[in-house]
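Novice: Listed next: structures, encoded as structure tokens.
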Structure P
Amino acid sequence: MIKKLTFIAWIALVGLITSCDGDKGDVGPAGPAGPKGETGAPGKDGVNGEDGVGAKEIVAGAVKTTKGGYTLGKANLTQADTAMVNKSVVVLFIKSKDLWWAQPGKVEFADNQWTQFNFVTLLRGTTLFVDIRPVAWSEQQETAPERDLQGIRAVIIPAEKLRLNAEVDLTNYDEVVSKLGIKESDILEADI
């Protein structure tokens, strides 16, 4: 037993001795800067609509909810739009009482009625679905009431565009459209 303890103590002592380096000196001053490198060749211009830097918008006019919710969608997206959606965030707005309400959140209607909505998105093939679901409502009833929505806007913002525009208030529809530079050509009519 003593031989085993002596052996373990000897290994510990060897480990302790080999791990000590002694005192370290002070860090020396920084050396002089090297010569400036050559400027690289300019990159190629990107192809419009293929680099995923432009935001798009799927829009629907006045609609009535079904079972308190609604599914907005766009079929037959182009290959470029499908690739963009895969690397994007969707911000949803519902219009009621002539105001755009950011989602998820509460939407107010006439007579102090309201519904709180949530939404999920699904890209299946070349079709984008935005499923708007009621999660709470002002009426004391088991099922969500039907609502008349003045309009729906699903703004698709590529990750790079979102990163470059981090200061944009994503709860303000007018600011989102203005600051992200969404043009008439970026608007797609919902067809589902």
Structure Q
Amino acid sequence: MANGVDEPVPLGRYCWWFALSLAAATIVVAIGQFIYEAKVGPIPNSASVGLNIGVLFASAQITAMQFVKQQRRVPTRSERWRLAWVSLALYFAVILTLIAVLFCISLIYALGLVSPSMYWMAIQYMWEISGISGRFNDPVIWIVAVLGLVVTILGSLFIFHRCYGFMAEKFLTAQLKTKQSAP
């Protein structure tokens, strides 16, 4: 092939690296935020967003570092895009899973161990008192939600592609310098 790679590398192990590092970093940041809010007060939204972007960068960098360490090269353009898209899907899957787990823990903590119908009634009650259900009829909410989702997807893809390209090159350069300086 033109890129010097004979066969495409299976990316499954790197997807696992990404998912596990993302889950671990998200849990650590969430615990840190919880402790901070319990001792100091609410974290500003901009700081919370910054922390979450940092979690994305860190997870992608760990994955890029593992790729360079094991393959001794930078991912090709197609590998970067595949890793970026899979990382985006894993990002949403990990975040939604953690939200669902926290939601379930909260319900069990608030209601105790009761029949499933009680949980359903509690969810319906929370939905009604939140005021969200009536807002879904407003088209502005949908426009803002769709734009927010598009910006999140494009921003995340940019972060992932950059980490799997530029940062992987930096890791490879550092790895080569370390080998050259070793006696």
Structure R
Amino acid sequence: MSSSRQQRLAPIGIEPIEPDLDPGAYAEVYRLARQIRASEDRVLGFVPADPATPVTPLAVQLALALSDATSEKVALFDANVHDSRLKGVHLPDDPEIDGFATCWLDNRTAIIVSVIESPVGGRNMPKIEAAIARARARFGWVLVDFSGMEKLGEHRRAYDLVQGIILVARAGQTRDKVLVRRQREIPPERDLGVLLVG
């Protein structure tokens, strides 16, 4: 299982955290996966507090740990149709549907990436909404990486597509006023708090 994960993630430079190689890091990610498993929210969004916050590597590790913790299928949905970091992993195993393709990292974990090439804000939202709805029907859990959505003003509308939102910030580096401003953009009923990385 881990060799498949490694092969699929190698093009984007993300090394899967394995329990036998890095037990401390895996324990932290697995702990968070167990907390998510205990919640009723099955579709979660991850929002960077600022452009320098690395949400994508965290979301990948969390998707892998959540599939381990639940033994259910987990999708990491890349909502950034403009500048996706996950496009490098695009080796579609499933046919492309309406601008999105699926790449399986193992038998339970998949990455759904956009093959849409449109820098126009707002026009992609119906396709993103339909793709997330398909993923909800197909997977036990859907984690949505909202990195880059704020560049074209699509993020607030996109937040309605998920049940809960976790704001990701860099420990000791993200300024408080930036963090507070970003958290105010999240609807209170979907706000699951702040996760510090680094």
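Novice: Rg and Dmax of the Cα atoms in Å, for residues 66-145 alone was computed and gave 20.5, 55; which structure, P, Q, R, did it come from?
Specialist: Q
Novice: If we compute Rg/Rh (Cα atoms, Kirkwood Rh) for structures P, Q, R, which one ends up with the highest value?
Specialist: Once Rg/Rh (Cα atoms, Kirkwood Rh) is tallied for P, Q, R, the winner is P.
Novice: Of the structures labelled P, Q, R, one was used to calculate relative contact order in percent (Cα under 8 Å, 6 or more apart), giving 37. Name it.
Specialist: On the way: P: 30; Q: 37; R: 26.
Computed on structure Q.
Novice: Taking -6000 as the value of helix-only ellipticity at 222 nm (-39500 (n - 2.57) for each DSSP H run of 4 or more, over all residues; to 500) derived from one of the structures shown (P, Q, R), identify that structure. Don't jump to the answer; show the numbers that get you there.
Specialist: Details: P: -6000; Q: -28000; R: -10500.
It was calculated from structure P.
Novice: Can you spot which of P, Q, R the value 2.4 was calculated from, given it is distance in nm of label points 7 Å out along Cα→Cβ at positions 26 and 82?
Specialist: Going through each structure in turn, the value belongs to Q.
Bear in mind that the values in this text are calculations on the coordinates, not laboratory data. A quick note: this is a predicted structure, and the numbers were derived from the prediction, not measured. Cβ atoms are built from the backbone, for glycine too; each structure is taken alone.
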